[in-house]
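Below you'll find a set of structures to go through.
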Structure P
Amino acid sequence: MMAGPVDYAYVENLREKLRQYNDAYYDKDAPLVDDYTYDQMLRELERLEAAHPEWADPESPTRIVGGRALSTFSKVSHEVRMESLQDVFSIEELRAFLTKTSADTPIEWVVEHKIDGLSVALEYRDGVFYRGATRGDGTTGEDVSANLLTMSSIPKRLAEDPPSRLIVRGEVFMSDRSFTSLNESQEELGQKLFANPRNAAAGSLRQLDPKVTSGRDLSLFCFNVQLVEGRKFATHLESLEFLAANGFPVIPVSDAVIDIEAVISAVEAIGAERGRLSYGIDGAVVKANSLAVRETLGSTSKFPRWAAAYKFSPEQQETRIRDIIVQVGRSGKITPLAVLEPVTVAGSTISRATLHNEDFIEEKDIRVGDSVIIQKAGDVIPEVVRVQTDKRPAEAVPYAMPQVCPACGSVVIRREGEAASYCTGANCPAQRLRRLIHFASRDCMNIEGLGPANLRVLVEKGYIQSLGDLYRLPEHASELERLPGWGKRSVTKLLEAVEGSKKNPLERVLTALGIPQIGTAAARVLAKAFPDIWALAEAEADMLQTLPDIGATSAQSIRAFFDSPDNLSVLREFAQFGVNLTSDTYGSGEAQEELPWSDLRFVVTGTLESMSREEAEAKIRSLGAAAQSQVSAKTSFVVVGAKAGSKATKAAALGIPTLDEAAFLDALQNPATLSAREI
């Protein structure tokens with residue numbers, strides 16, 4: 001992994017990378033690297049710190065457990081520290097750990113699945129659920145009690161001889177089937193997909209609205225008693241039997257064995273079966289069965305001496321790419337897929353693998369006919385790891401993304417600053433349901449009675465194939481009344497809502513059309529700048545960029561939308577049905593001009609302690625300014641929080657003023673202190 005001479009700067013750089021990866025994994029539920037890469041980097045840092053004690057850092061990632069408590073939940077101090085485990089990556093290392101630990105006294109060992117989820121502590125008082133918290137940094141976590149209570153697998157009251165106090169440690173996870181179902185729903189609604197089941201589980205448990213958590217189908221395995229008062233256990237297996245008797249789902253565990261080779265056989269057996277499990281595991285945990293032995297062995301500053309985690313390497317296989325095809329998601333995103341010669345990986349037969357985007361294909365130089373190494377990322381999603389270029393056939397040529405959508409023939413665009421490509425067609429069949437759901441939603445045309453479930457029925461029955469078909473529904477009134485669960489009254493209310501939506505202002509129509517990069521604020525700007533939608537359709541990109549909150553990417557997106565014949569056809573249908581396409585705010589903007597920051601554009605980057613980025617951007621907009629996602633020459637100020645990255649660097653290069661959190665808070669209190677800079 002080392003690319004050059006090792007010095008203190010190299011070690012500091014390695015620490016900073018690991019801190020960023022920790023922040024992304026634990027606090028944002030959005031991993032930047034796979035577990036194996038992270039583990040290898042952490043191990044290298046441990047080795048370098050051991051070799052150079054003069055470079056020691058008490059806040060090094062090698063000494064800190066997990067993530068930190070987020071500000072969105074109340075903090076909980078763990079009475080018993082929630083430690084992580086020391087990792088081993090080979091059978092030789094595992095055998096050395098077992099031999100060293102049991103050198104003085106033979107130890108009974110048990111072996112468990114290492115669930116790839118989010119660790120929690122469940123506290124009970126007098127047999128009743130009292131509180132649940134995440135691990136956080138091992139000392140302080142987040143109170144997620146309300147969300148945990150939505151999980152049916154967590155007992156709310158203990159049935160069998162409950163102790164006065166009990167703290168149980170478990171792992172919240174999402175099964176492979178639930179993960180796939182959740183991502184299908186996310187894609188259908190045009191929302192961000194989760195990277196893997198672990199992050200889906202973590203993101204679901206950290207929802208501020210428990211109703212969201214309740215719909216995410218989370219599961220739990222309990223694997224340790226952290227604290228018990230009013231009862232004693234002699235062994236780990238005895239404590240797990242007690243938990244199982246009280247309704248806790250308990251981690252699959254082996255019998256207790258002393259023989260080291262038997263322990264290793266149990267670990268290898270788990271590795272052999274992991275591809276057949278319905279949930280993700282990334283290793284096997286070996287731990288002492290006797291609680292007295294655990295007490296004697298104790299812990300280091302980071303992990304217990306009586307346990308270790310054997311981490312499985314991602315299983316890889318070689319196969320050949322037969323073809324590269326593209327799949328159009330319901331959000332319009334076009335994802336390339338490799339069609340493979342079928343091969344078995346981690347217990348599953350794989351015939352397709354994601355190629356993510358154009359940059360991924362170009363970086364790895366993936367071509368049809370190539371022999372490739374594939375693995376299941378997170379043991380769930382197949383992906384190409386590398387190309388065997390020495391086996392490349394002479395006729396293989398570089399792959400080029402399609403210029404038109406394979407589903408509808410509309411132009412494909414790649415937005416500035418993004419790696420993904422998107423279809424621009426309003427009537428693209430691959431995107432139909434997602435567009436309809438967005439169009440009818442409360443923040444857009446607000447058509448009551450046209451939620452996702454009803455729209456799905458209407459699409460499946462063939463009543464709606466395009467946005468224009470929404471306004472043809474009155475022609476099918478008698479047929480709709482005969483649909484199961486509908487009836488005359490509900491259909492009448494629905495058709496009244498469809499008719500009422502025709503009177504919506506132009507800014508709502510623009511928002512509802514789902515033009516990429518054009519949200520509510522930008523739609524409001526466009527409605528004030530043009531007398532009707534036809535004038536907007538003829539505007540050149542250069543002119544659009546002169547408007548507040550419309551940058552180069554947004555202007556390109558608007559032009560691509562109105563350059564599509566399908567989109568113009570939809571608008572002509574709207575006009576025929578009497579949908580309002582004329583602005584009632586054209587030439588206005590007085591209210592905007594009265595606000596103190598009406599001429600300013602802000603970018604927020606990094607992490608703020610006092611508020612989320614979304615809250616900061618809402619405050620910025622409330623004072624009349626535009627909240628941009630990217631830094632450009634037109635940006636007025638960049639608000640820089642902790643761990644700011646490339647946006648802060650770009651601001652410095654462009655000479656754009658930056659505000660730290662304290663200065664930003666002062667500016668919110670005294671908006672008049674900021675004024676537009678000369679550009």
Structure Q
Amino acid sequence: MSVPAPCVDTAAVPATSSGKLINIDNGGTLTDICVIDGAQVYRTKTVTTPYDLSKCLFDGLKKASRLIYGDDDVQQLLLSTEYIRYSTTQGTNALVERKGPRLGLIAGGGLTVDALRRDADASGLLDALVGTRVQALPGGLEGEALDAAVTHAVTSLASAGANRVVVVFGGDARVDGETQVKKILLRRFPPHLLGALPILYSHELVDDADDARRTWTALFNAFLHPAMERFLYTAEHRLREYKTRNPLLIFRNDGNAARVARTVAIKTYSSGPRGGAEGVKALAAHYGFKHLLSMDVGGTTTDIGVVDDGHVRLDPRGRVEGVETSFPLCDVISVGVGGSSIIKADGKRIQVGPESVGGAPGPACFGLGGTLATITDAFLQMGLLDPVSYFGGELKIDVERARSAIAEHVGRPLGVSADEAAQDMEAAWVSKIADSLKKFSKITPETTLAAFGGAGPFVACKVAEAAGISRVIVPGLAAVFSAFGIGFSDIGHTFEQALDGTDAAAMAAAREVLLLQAQRGMFAEAARLEECAQRFSVLVSDADGERVMPCDGVTPPAGLAADARLVLQLEVVKPIAHARITGRFGSADKPAARDGSRRTLCGGKWQELPLYRIEAQSGGCQAQGPCVLEEAFFTCRVEAGWRFEINEAGDILLSRAG
């Protein structure tokens with residue numbers, strides 16, 4: 001089910017900013033920083049340092065302060081900033097690459113491992129994240145027998161290498177069962193002891209009657225939690241040293257932001273792509289695109305989403321790696337193909353990803369120790385990238401290293417030259433992204449493709465052609481667009497309460513509980529409930545499946561079966577200052593200013609293509625392809641039969657003739 005969740009609004013007063021807004025999108029290869037100061041937007045990038053993510057965070061803040069003040073002055077930047085909103089794809093990348101803690105699972109209450117293997121995706125993930133580290137508690141145990149079984153289960157999992165344990169009971173007695181186990185483990189393995197295993201109990205994370213779905217939600221959360229906790233608290237501590245005006249806000253995959261201490265790890269999954277989705281939603285509204293399909297191509301993944309008629313497509317039971325979870329998620333898929341994805345050949349075919357070289361050591365051309373071939377190496381080999389201007393001239397790239405990696409890992413296995421191999425790499429890379437776009441959404445004449453991320457604009461025309469799309473928008477802030485999109489978020493939380501019945505009395509009781517939870521939750525965010533927007537909805541589960549229905553929080557939906565299960569939902573949002581989009585298309589009346597040419601391998605031959613530097617263009621200019629568009633942090637090859645138009649906001653519209 002992928003539909004916009006309907007709800008009833010209780011509006012709050014829109015917020016205005018009295019200071020700068022900093023948005024940060026931490027990717028697997030690069031970290032993007034976008035500083036909004038009224039109408040002025042500053043953006044920069046820094047290489048992600050996976051060994052210490054706080055380092056690339058502060059490296060980026062230093063670079064941003066140099067842009068604004070002409071010198072390193074993080075202190076002044078932070079003191080003049082009202083909100084810092086942060087998102088990360090580290091969780092997404094960790095799951096894509098299967099890098100994380102070794103999980104153990106204790107299953108009770110009749111829950112079986114087979115129940116978790118609903119399909120091939122679930123089976124593969126269970127083998128990767130848990131493997132054989134599963135202990136089942138027999139039913140009917142009490143007293144000393146249960147004590148002994150629980151103790152044996154934990155010691156067995158620890159001996160098998162588990163460094164984090166999830167406890168899940170199935171059935172209606174799940175809360176009682178998990179609570180019993182928790183009491184035993186607190187007594188037998190008190191958390192103050194060195195080496196104590198972190199243990200997560202599923203009912204403390206989410207109330208979901210679907211046992212398998214709740215189990216998977218708990219497993220994903222346990223997998224993502226350690227890395228998120230270590231980094232985010234370290235970053236927040238360092239920011240406090242600068243006496244920042246407000247706490248660090250973590251942008252989540254539900255489109256809102258919250259303090260670190262109020263953030264659940266699984267809600268950081270795919271939060272970077274959700275930032276892009278919020279930006280795409282704003283683009284669609286501003287330019288009137290009815291069906292805006294997006295590809296955010298980073299270093300490790302391509303994140304694909306869609307905005308239909310102004311709505312970000314949502315899944316009330318969002319999927320992680322194809323497996324259903326208990327929480328709603330933006331309907332975005334992350335495909336293991338990006339600018340730093342490893343490309344290799346086995347003598348017959350080319351394989352693109354899902355493994356990535358990340359930012360360290362990075363593509364071979366970075367000269368940081370990497371020897372494997374990536375699409376970045378291919379585009380350098382083909383002349384699309386300029387070693388002098390790449391990454392704003394701050395990162396030198398080496399053509400010979402790129403050529404060597406391509407020859408070794410693609411050319412030699414295929415028996416072709418480095419030039420031919422680079423073109424084959426491009427074709428395979430384009431095909432994988434285009435196939436993913438077509439699989440994700442039906443392509444119609446109204447479909448426009450939004451191409452962003454550092455690698456998104458590279459060959460966006462080729463990707464669009466392969467997908468059957470004739471119009472592409474490349475935002476002027478494409479290289480940091482997900483970071484920019486975070487700037488459309490507010491501080492918010494969603495609270496849920498199961499109803500004990502389907503009548504108005506049950507609804508009133510649940511509403512009272514939710515309003516109290518919301519008051520306490522928003523107090524922790526330094527917000528009063530009266531200044532927040534309140535949106536009620538109800539999740540209905542019955543013989544027809546699950547669906548989200550409009551609700552005023554007072555009257556239950558009419559016509560429900562007596563045995564329907566209702567969960568009242570309350571989203572509470574404190575508005576904070578937003579980013580803005582300006583500019584229009586359709587009034588291009590002058591030719592773009594050409595800045596020389598670039599010798600590029602294009603269409604099977606080397607050609608001198610016109611070069612247009614985006615920063616040098618004025619609004620309302622246009623030109624025909626084939627040509628190369630370039631700015632500090634992205635490059636775009638416009639193919640023959642395509643034209644581009646740049647408006648006063650710096651956004652680029654690519655259109656295919658015919």
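None of the figures in this text is laboratory data; all of them are computed from the coordinates on show. Predicted model only: the values in this text are computed from it and were never measured. Cβ atoms are built from the backbone, for glycine too; each structure is taken alone.
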Completion exercise
If log10 I(q)/I(0) by the Debye sum over Cα atoms at q = 0.05, 0.10, 0.11 Å⁻¹ is calculated for P, Q, the one returning -0.30, -1.16, -1.33 is structure P
Problem - Answer label among P, Q for the case where relative contact order in percent (Cα under 8 Å, 6 or more apart), calculated from the coordinates, equals 9 - result: P
Exercise for the section: For FRET efficiency 1/(1 + (r/R0)^6) of positions 259 and 395 (r between Cβ atoms, R0 = 35 Å, to 0.05), find whichever of P, Q sits highest and give me its label. Expected result: Q
Fill in the blank from the handout: From the coordinates of one of P, Q, mean count of other Cβ atoms within 10 Å over residues 43-50 came out at 23.0; that one is structure Q
Completion exercise
Calculated from one of P, Q, Cα extents along the principal axes in Å, for residues 195-306 alone reads 45, 40, 33, and the structure in question is P
